[in-house]
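Dropping the structures in below, format is structure tokens.
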Structure I
Amino acid sequence: MIYQKIYKTLLILLILSISIVAQQKTWTPSDVMKISQVAEFSTAPDGNKIAFIKTLPREFSDKPGADYRELYVYDVQSQKINSLISGKNSLSSIKWGVDGKSIYFLARLGDAKSTQVYSISSSGGSSKVVTSSTNSISQYQLHPNGNSIAYISTEGHTTKKKALLDKGFDAEFYEEEYFDLNLYIHDIKSNEAKRLTTGFSVFDFSWSPDGHHIAAFIANKNLVDDSYMYKNIFLVNPENGLKTRIVETPGKLSSMAWSPDSKHLAFIAGVDVNDPVSGSLFSVEVNNPKPFGELRNYTKDFIGSVTGIDWLDNETIIYSSEESVYNTIRKQKLNDDNSELILHPGKSAVTRFEFANNKIVMSGNTAQHPNELFSLDVKDGSLKRLTFSNEWMNDFKFSKQEKISYKAKDGLQIEGVLIYPLDYTEGTRYPLITYIHGGPEASVSDGWLTGYGSWGQVASAKGYFLFAPNYRASSGRGVEFSKMDRGDLVGAEFEDVIDGIDYLIGKGMVDKNKVGIGGGSYGGYFSAWGATKYTDRFAAAVTFVGVSNQISKAHTTDIPFEDYAVHWGIWPFENFELYLDRSPVKYAHKSKTPTLILHGKEDPRVHPAQSLELYRIMKLHSKAPVRLVLYPGEGHGNRKNTSRYDYLVRTLEWFDYYLKSDKPKNSIPEKYIDFDVE
């Protein structure tokens, strides 16, 4: 009798387990387009409520575009979420009012012709427009007393230019007709605004907590290269707009934060003009009587890259960072040499955080979910997830994902992330997609890697390994590591990728004849290099908005000085041979690798002609199947849902055709895809 009961129990458990497995779904491209995530958040002054924006996937029946964005409020005490603005809207830059009762945001609602600051009660109701700027507002911040708003906008066309346009004379003067990014102060009570700055561009700013100063990142021109390389930190007088430079900027600048007592300014920057990563933590005493404040770098020997900053108190900075493939949060005393971990590696990939009323709120992701809201206990480092935006994912089966480490040929330790094929069987060799991140001053974290351009769990469900190496020159390993490719593009850094592939082949995991490579921007450059110079190593390649000719790229990009200062160290005319030698076009005629080339037609960073050059040489002179796909209206990456979905489906089909199918490898897939959309 006892054995019968045991047998029945085991039988029920077996049936339940079979039922659970049967219900689990595997990832498809269509599923990726259904994903929602927390895009940004803001914590109320008392810490009891968190406003956040969640993306709403745009349906394909709508006009093509980016995801919609909805506004919600999370109540910390009740743990309930209240919807404030839902539906087909696009909101950004949410901030709480000083009284903790209103939420401000940027939007263009109804028939508005430009983006303005709006406000809405945190308890709900209708939103109302606050500003009346002639042109769109790109950034704003409330004065600490709540009576005014500082914002960035432009003046627009001059009267003479408008008159010419009205008559049909629409000639454009390249890099001469930019609009300065001016700083304005809007008085909320009077509804009047005054311009504070003119003749230069303000790219970012922050009110001091006492309201006496505005710290600003300023450059002479509103050009992309200036925003990358020529910004400096100034104090702007909010009464008359006079600016005073407070520090000799060491390199790139990315973020800043005031101490609560307004005496110190912390900021993230590169260590010098040649540092590709704005990833070191600095602070300066604002009231220092010297011409430039005394500057201190708190991360000189830090083997990582700082990504975000805030203040715990007047003497303690908090910062988030990339450390290898993990993200952390640390606290740093002003007078200490060492930092202390708050969020330890491996818990969540942090995208943003802030400190308010003894609470750290952050957005983060893991291998099982995209960005969600979390609260982090400062004392014990415990992490609590607050939002669950995609509960439908509970029905999906996820593949194993882990950190991978291996030695490069020269002995350098290289790290990355590896996703296994779904239902992986040890001892079986699988096809491999090598995903190359852009930059190269970026890195892949051991978090959510499933997107239109990174494939992730969708590739795994199709039976691929997905290998994402953080080759030398990536961020997250310190300044020395990120500078290792200077003057040696696709040299040792590309060998790091080859060494990683060989490592996986040597472990019996990957079929050496079924290796693909793909990525965007610098990842597209790597992929073109793999398809040409290293054509014997790759059976398929996908290159997206990538470089093919370094000489012409240097003379057509919108970041020529950044390219020179942090990557090359020389201009093309100083060594044309080296520039050409590191260009895929030099070797494209010898390619045997089927190559899919994709590019946004309005890309200002890497001109579409880069892809056309590679396509034309391969089409004329190589024996490799090649196709060029251009996306109208897209720039350096796809924004529209239709373009993203096309990219995801088309690139995976390319890999399937050349890495998995038995079809002739000298042929090419059908160009029109039967998209599976609702």
Structure II
Amino acid sequence: MSKAIYIATTEAHSGKSLISLGLMRMLLGKTAKVGYFRPIINDYEGNKKDNHIDTICSYFNLDTPYEDCFAFKRSEVIAKKNAGKGNEIIDFIIDKYKKLESKYDFILIEGSDFSGENAIIEFDINILIAKNLGVPVIIVGSGSNKTIEDFIASIQLTYNGFSKENVNILAVIANKIDLENIELVNDSIKLITKKSTIVNVIPKVYDLDYPTVNEISEGLKAKVLFGEKYINNQVASFGVGAMQLRNYLTHLKDKNLVITPGDRADIILGVLQANQSDNYPTVSGIVLTGGIIPDQSILDLIEGLNDVVPILSVKQGTFAVTNLVGSIKSKIFKNNRSKILLSLDTFDKYIESKEITDRLITHKSDSITPRMFQYNLLQKAKKARKRIVLPEGLDSRILIATSRLVNMDIVDITLIGDEKLIKQKVSSLGLTIDYDKLEIINPVESTNFDDYANTLYELRKHKNVNMDMARDMVTDVSYFGTMMTLKGHADGMVSGAIHTTQHTIRPALQLIKTKPGVSVVSSVFFMCLADRVSVFGDCAVNPNPNAEQLSEITISSAKSSEAFGIKAKVALLSYSSGTSGKGEEVEKVREATRLVREKQPNILIEGPIQYDAAVDMEIGMSKLPNSKVAGQATVFIFPDLNTGNNTYKAIQRETGALAIGPMLQGLNKPVNDLSRGCTVEDIYNTVLLTAVQAQGL
């Protein structure tokens, strides 16, 4: 088993940050403690940190001290190399790596950036580092601005350089490849590499290639006058505003950065107005050159406008600024969450991570960390593509999550609502969605409307529902989404962002109904704590279940736990442990425990048991010394909704734990309810949960 992987590139700006982010999340999904190491970093002014280290450590909350994450600054390496002290470089890097290796289960190592002169020295040093550390390598190359022949030649040169030194090359990743060349590049790389080498190709993702206004601002050392709220706007093009406004407006392009002297109030105000107009492209920002600040009257006018794009002021002249902007390359910063998420989604979409992890990590553990759980959730959702319907198509959070899910291309999404209004909302949110991959249905315009109404009538006529009532009910988005799921036009439904739990669940109970042998629909939350994932049930549906119902909730929750990779060790909670307590509520839990053991003797279960005895080994053994669950429970069943709902919310708020769910159990087809206070991440995770449920797990 290897304890590390080394990311090497063929040149600068190959896009290895995307690979580092994706690999780090993948590794954290497989092993609890992952370290990050950059043997050589760029030189930075003052106390500024290396951007790669800062981004990775911040986003993944790594506990490695900054100084432990690197060995040398680039200037130090060049100085030692020129002084003939190359061996000192490798010795010190090995020493720092070994210290990290002793603290972590796995180390992700990222090679140098090849910035500036002496790139050939860095290439040789990267090979020596990988060789001396004895770790496998992933080579990343960029096809941007290259012919296929030149790109393959650069890959072959790098591949041969590592191979010559007997470095194990695990994979080659071709990045920034034109869509039409993906298959050709893939086949060409396979011809020049060993059969054992994994080959993956990532197409050019323009939203990652475009620099942000913030990056340009830093590159120009600009002063931000307005619009700091939108400082992460992406810049797809730039141009100089020097002609008359009426002529310049015809030259505006989408995501355009306008460069103009600071005294051109006509250009400044005209561009801001064009950005607000539906008849002109979106403007990313404005750079005012020459150190000229507009008159106070113009500044006052701009200050009173809504949603002003970033306006920067620089001392340099227009010509110099234009040349500088053209040389600024896109980077990923820790505060640009959208780029980080897009990088992660791109990695998940195009990299065969299972092949890589199968080669790297063989260690298995009964415990599962939050990162492991989220990674496994994504991988399970990938196994069989499912369609999930989201009835609340106009909610901003739903649309942001939909954009991410559609771009990941793991599940199919159907939104319910008016198509025109949804597209307008998407545009106002600045989202990018491929509508060819998204289904939008307005219930009253659906070709299935009459069929759904007839089916609903047949299913509910015994409850005095007539045809007019049935047709009216199908216009309700919750009923329409439920009918889609019932009819197999969707594999599952997620709702509740703007509707009550009752509004979401009632149609499912009436129409989809429960599985054979199940009389109780219940729920579980997957509580992602600092070092483990626990299953909490039922915290959302049943107010006061009796012993029989509690036993069903327990069995369903244990099955859900196992299905999502968590070994079920079930604690039926109460205010006493073992046989000591008395009272109606304790007896209910005791009887439920007996029923579970009778129905499912293979389930590891303890009840009644107090929460501290369930999670703390010392307390558990003192109260229940012969228990196989005490102190190590993974599934917690609460005696009533009041206890469960308050407990999960208290833990969530006080510890910062991520609560994924609630996931409903017991229905014939998956329908899951969101909290009205849900986040985009909650929606994203719940859709993946639902997709996994739809696979029959």
Structure III
Amino acid sequence: MKKEIKGAQKEVATKQAAPPVGAKESAAWRWAFIGLLAVALVAIVRLCLDAGISGDEHFHYKHAADVYSFYMSGGKDTVAATMTQQNNMPSYGQVVDNIAFFVGKILHAEDYMTVRHVVNAICGWLAMLFASLIAFRVSKQWKAAILVLILMFFSPRFLGHSFNNLKDLPLATGMIMGLYYIIVFLQDFPKVKKATMVMLAVSIGFAIAVRIGGLLLIAYFGLFCAVLFIKNYKLSGIWTKPNSLLFGKMLKWGLIVVVAGYALAMLLWPYGMANPIERPKFVLSYMSQFAISIRQNFEGKMIWSSELPLYYTTKFILITIPIAVIVGFTVYLFAGGLKKESWFETFMIYFAFIFPIFWITYTKANVYGGWRHSMFSYPPMVVAAGLGFNALINWITQKIRKRSMRTTNIACAVGIGGVLMLLSGPILHTIRNHPYEYVYFNDLVGGMKQAFGRYELDYYYHSSREASEWIKADVAKNGAPDSTRKTKVVTWHQPSVAYCFRNDTANFSVGFARWYERGYSDWDYAVFVVTGINPELQKSKSAFPPKNTAYQVKVDGMPICLVLKRSDRSDYYGHRAMQQGQVGEAIEYLQKALEYDSYNEQALDDLISIYSRMQMTDSALELAKRWVKFNKGSSAALTHVATLYLNKGDLSNALLTANAVTKLNSRDISGLWIAANVYAQENNPNAALQNLNRILQMRANFKPAYQLMAQVYSAAGNKQQAQRVIEAMNSIP
């Protein structure tokens, strides 16, 4: 029996051995790879020091502190393991955040965000390392590893997220590391080293402990083992007892690896540790049905993330990665990837990229912020691209008549130089726009200049740091606006800006303000990243950026963040006077604000409201139309126009504009409400009730809708139904 097993092992090992591809390779390429790898590590750590704070870091840092307390208290402090309606952070494993917190504690680091960024940069480098090692493992050439390393490093989106995205980047590291050890396991089977199994278990545990999506590694492992079994056993007609014993060995080792990896993940995840079966199942369901929906600028329109088109992720990947990666990824299929000796590895690599994108599309997942949620699928794509270019270079060198090592090396170097030429755009972007590498768009969409106003740019608020540093420098140079008090800085994303001023709270205070309500509060400086701002306004050369813009953070000449410096507070004083019922004073201030900046949306909004209440409908409508003229995407402006048309009795224009509001923002009930009133006046009860029901589906406590609904039923002669509606309204607290 032992002889039979050894014979089967030898046969399988022969099948699994991938022959060297292409020309013989000089040993110098290995040292070149090691050298470049060292340079990449130093470079990525140095580059991350300039990064700003990402949009989610404050949440995860706080949870990391809770995790630290959990372990230090021996599990007695259960905040990190208890999920509530107010705190869903325990559902995140976030092991890298936790590691960074532990490192910061050991170093007694005051600048704890920089510690986080360095740890994350190392994760990014590790992803580059394992992607490169897969290329070597498949091709048996270090040149392929070098190509993948270069392509990964000069993938601006991936590089940029390596600076400060501890949420999505580490999952990419865990997944590509796991894929590497799966490939090693299957290529070496049945002579798998214990070290390989240990590292595969570590990879699985690490990935799950980052995000629950790391469970996908277990599915990959099972699928690829099954495909290998079918490939080497069943289809070749050698289903024998020795081979079935080998399959049993594969199953046993696989189960050991998976169980060990899963157990490690639970040990690193306080929430999962409490109930290792039910809680991960719950989180998997919870994350797949994520309820938060964010409005995103996509193709020049503001769209709720839950309503984005199915091709959102696919398109965003294609327009934001180097074209060189797309070319190499495609070339590999026609340059050796489908050969008999390499198709299995090709299948694993392409599947690891394609399946997550397919699943996101198929399940209509609620994704936003570009393709960061599927970032873990990108390294396999780069592996395929590097293998594609490597195969192409090998083909060229084989065509050279003189096949001396020197000639071959020169040809290979020229080939790598050609890849660098294809990467010239991303390389220049990295040099010119550091630390905003991740705000990158390729030539398929016309670069940054064409992407501006059509897609989200700095959606993770990296540029808040540079903006904050400019404010401090401006105050140091020109003095505080008012030396008797703190300089007031407001922003939409308060935590990232507040961190930048953490050491100067004696001179600065940081407050909250929304872009469209910035005129309603008192401030000296305002920091606004160009995200969530209406695309139509962004493209308005006359109205954007605002007149009081003092500084712009730019990428390829296009603003991604604005610093506003206040020299006129008329809009604020006017709004305050309006709230206090001092109408005359409010009008005076608001008119003054519009004299200073005729595109001040807050002043227009308030003045239109005042004129409407004073029944100065024509004056209000004139201002509302002026507003729409420079910002066609403003639902507030269109709502004013529709309301004023309704007040004038111009029902056709009121309905037309109301429908435009609803089309612009499906969750804004204003358009539905105006349309319902129009239909009620036109004696169209069915249409009126249809709009009112849609309103109540979104806002069940909107009492005016009940009142109008009762009136519509009464007018239609259905008194009983009208009474039921009134009773339903009266039951609302």
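Suppose helix-only ellipticity at 222 nm (-39500 (n - 2.57) for each DSSP H run of 4 or more, over all residues; to 500) works out to -5000; of I, II, III, which structure was it derived from? Among I, II, III, the structure yielding -5000 for helix-only ellipticity at 222 nm (-39500 (n - 2.57) for each DSSP H run of 4 or more, over all residues; to 500) is I. Suppose you compute distance in nm of label points 7 Å out along Cα→Cβ at positions 26 and 618 for every structure in I, II, III: which one lands on 8.6? Going through each structure in turn, the value belongs to III.
Readers should treat all values here as calculations from the given coordinates under stated rules, not as data from a laboratory. Quick caveat: nothing in here was measured; it's all calculated off a predicted structure. Cβ atoms are built from the backbone, for glycine too; each structure is taken alone.
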